[in-house]
Structure 1
Amino acid sequence: MEILVLGSAAGGGFPQWNCNCRNCSGVRTGQVRAQARTQSSIAVRADGGDWLLFNASPDILSQIRAAPDLQPARQLRDSGIAAVLLMDAQIDHVTGLFMLRERGAPLPVWCTDQVAEDLQTGNPVFRVLGHFCGVDRRRIVPGEPFCVPQVPGLRLTPVALSSKAPPYSPHRDAPHPGDNIGMLIEDAQGHRVFYAPGLGAIEPQVAACFDAADGLMLDGTFWRDDEMIALGISGKSARDIGHLPQSGPGGMIDSLARWPGKRRVLIHINNTNPILDEDSPERAQLDEAGIEVAYDGMRLHFGD
C-alpha cells in the first residue's frame, strides 16, 4: 500500500491567506522554520496503478501539479485519480470536486448518506456538477466494509466518529452517525492504516481500528484545547468543534501512548498549531513520543 499526502494542513492552509499569527507571519518572513502546506487530502493505491482520492481540497489543482503520478498522460484526457472518497462534507474537503468537472464521464464519489444530503442541499456541489461531468455517487455505510472497483486491491471499513456536520448542513445541530467518518484501509497482503483527519474522541470503535492497524494517520489540528480561544480567534475549544488536541490529559499524545509499536502520523494541522515550527518545544515533544507530522508530498509505504 502506498499513501501520498497531497495536503497536510487544516482549512485555510498554511500560511493562511489572512492570518498573521506567529506561525503564518514567521513562515512568510523566514523567522519560523516551517514548510508551507496545502489543505488536507491523501491519495491511496495498492498495486502501483490508479489512486483513490480521500477528500478533494480547494488546493487540488496545485496538488495534482506537484504529483506527476496523478497525471500519467496515457491519452489526450487522463487522470490517475480513479475515484473520490469523502470523509465528511466540510468545505475544505469537497470544494475541489468543482475542479474535477472536466471529466468525460460521471465522477465516482463514495460518501455516507449524510454527506450526500449536505452536498445536495446546504452546499449543492453534486447538483452543480450535474451540469458538467456529473457524479456517480456510491454509498458508504459506517461499519460495512466495501471495495472501490476502480482501485483494486483495497478493502475499506468505515467507522462513524463523533463530530458535527458543516454549518450549512440541514442537521448541523443534530449530529448523525456518518457526518464524519474514519477509515480502516487494508491491502491484499493484510497491511492496514487507519485514517481520521477529523477525530474528536477515541471511542471503542476507533480504539478497535487502532488495535487492528499497522499505521495511524490522525487529526493534528490543534495543540491545545483552548488554542483558538487564547489567540482571540474563536470562542470555541478544539473539542467543541470536534478535534482532539495533542496536549493535556486525554489528548492525542497521552492517548497514543497506548499504541507505541505503530507508525503514528498527524495530519490536518491548523495554521496556529506550534508543531508546524520545526524548532518548537512542542515539535520536540512529538519527536520524543515517536509521533510524526505529515507534510505535503510525504509518501508512506506499508508492505512491499
Structure 2
Amino acid sequence: MTNRHQIENCLGAFNQDYRHFIRQTPLWKLPGKALGVACAEVWLKLEHLQTGGSFKARGMLNRLLSNPIPPSGVIVASGGNAGIATAAAAKELGVHCEVFVPEVSSPAKRARLAALGSRVVVTGAAYADALQACLARQQETGALLTHAYDQPEVLTGAGTMALEIEQQGGLPDAVLVSVGGGGLIGGVASWFEQRSRVVALEPELAPTLFKAREAGEPVDVAISGIAADSLGAKRIGSMAWDATQAHVRDALLLSDESIRAAQLWLWNELKLAVEPAAALPLAALHSGRYVPRTDEKVCLIICGANLDPASLV
C-alpha cells in the first residue's frame, strides 16, 4: 500500500525536475460563512488548476517516470481526466499516447485529448468497456499501461496533493474527497492516515465504495448520472479499497441534484468553473450529508475542471 515516505519522495522528484509541469495548486482558505457553512474555515484545494485540468496529472506522470516506456508508448482507458493527464505527461516526455474512452465521455474531454496529440479511440458504453478494449490493444502493442486509478504510482502521485495541503495550511480537521475508482482518496488517505478525518463522497448513481462496504469487498455496480464521465468506474480499485479500509471511516452518497446545485454555486458565487465530480465536497456540506463542528476546518478537494463552460448556464 502507498505510504507517506513514497509520497514525500514523489513530490521531491516533481519539485526537482517537473515544477513547470506539476503545479503547486492554491489552497484557498475562507470563513465557513462565505460558503454558507457553519464551521470555522473551509479550505478549497484548487486542483482543477493542475496541468491537464485535474489532479490526475500527478499520478500519471509518476507512473511514466517510474517505468521504462517502450517504443509503442503509453496506453490508458479513461472517462476523460486520466486520459488527458496521461496524454499531457506523454507529450511532456515526448512519447506516443493512445487513449480509450467510453461513449459517455464528454466532447470537451475528447477534444482536449486530440489537442494533446494522442490517438483517441471511443468504444463501449461505460469506462469498464473502454478498459477491456484498452487491455486487448495493450497486449498487441506492448505499450506501457497507465491505469486510471489502480496502480501504486497513481495513488502515490495523488498523495502528493495531500502533502501539499499540509505544507500550505497544516492539518485540516476533515478532508472531503470525491470517489470514482478511488485513486484520489487512496492517495489522500495514505498521506493523512488518521491525522485528519478523510470522508469519501460518491454520487447515489455511482456508489462503488459504498456498495463495496455493504458487500464487504469490491463489487461491480451499475453506473450512471451527472458525474459518470469522471466517477464512472464500476468497481472500487483494490488499492483504494485497502487504503480506505485502513484510514476512511465515512462513505457518503449524494444526489445528482445536490451535486449540480453545488457545481452551479461554485460558478455563480466563486467563479470556479468545475466539473460535477469536483462539486461533491461542497454538495456534502450544502446538503447536510456532512455536518462539521462549529470549530472545524474542512478541506474540499476541487479535483477537476474538464467541462464544457456552456453547461454552467
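Here Cα extents along the principal axes in Å, for residues 225-280 alone was calculated and came to 38, 21, 17; which of the structures 1, 2 was it taken from?
This figure was derived from 2.
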Highest-scoring structure on mean count of other Cβ atoms within 10 Å over residues 89-96 (candidates 1, 2) is 1
Out of 1, 2, which one gives 18.9 for Kirkwood radius over Cα pairs in Å as computed from the coordinates?
2
Suppose helix-only ellipticity at 222 nm (-39500 (n - 2.57) for each DSSP H run of 4 or more, over all residues; to 500) works out to -4500; of 1, 2, which structure was it derived from?
1
Rg/Rh (Cα atoms, Kirkwood Rh), for residues 153-240 alone gets 1.05 when computed on, of labels 1, 2, structure 1
So log10 I(q)/I(0) by the Debye sum over Cα atoms at q = 0.21, 0.23, 0.27, 0.29 Å⁻¹, for residues 73-120 alone, computed for just one structure, reads -0.55, -0.65, -0.90, -1.03; which one of 1, 2 is that?
2
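Rule-based calculations on the coordinates, nothing more; no lab input. No experiment lies behind these values; they were computed from the predicted model shown. Cβ atoms are built from the backbone, for glycine too; each structure is taken alone.
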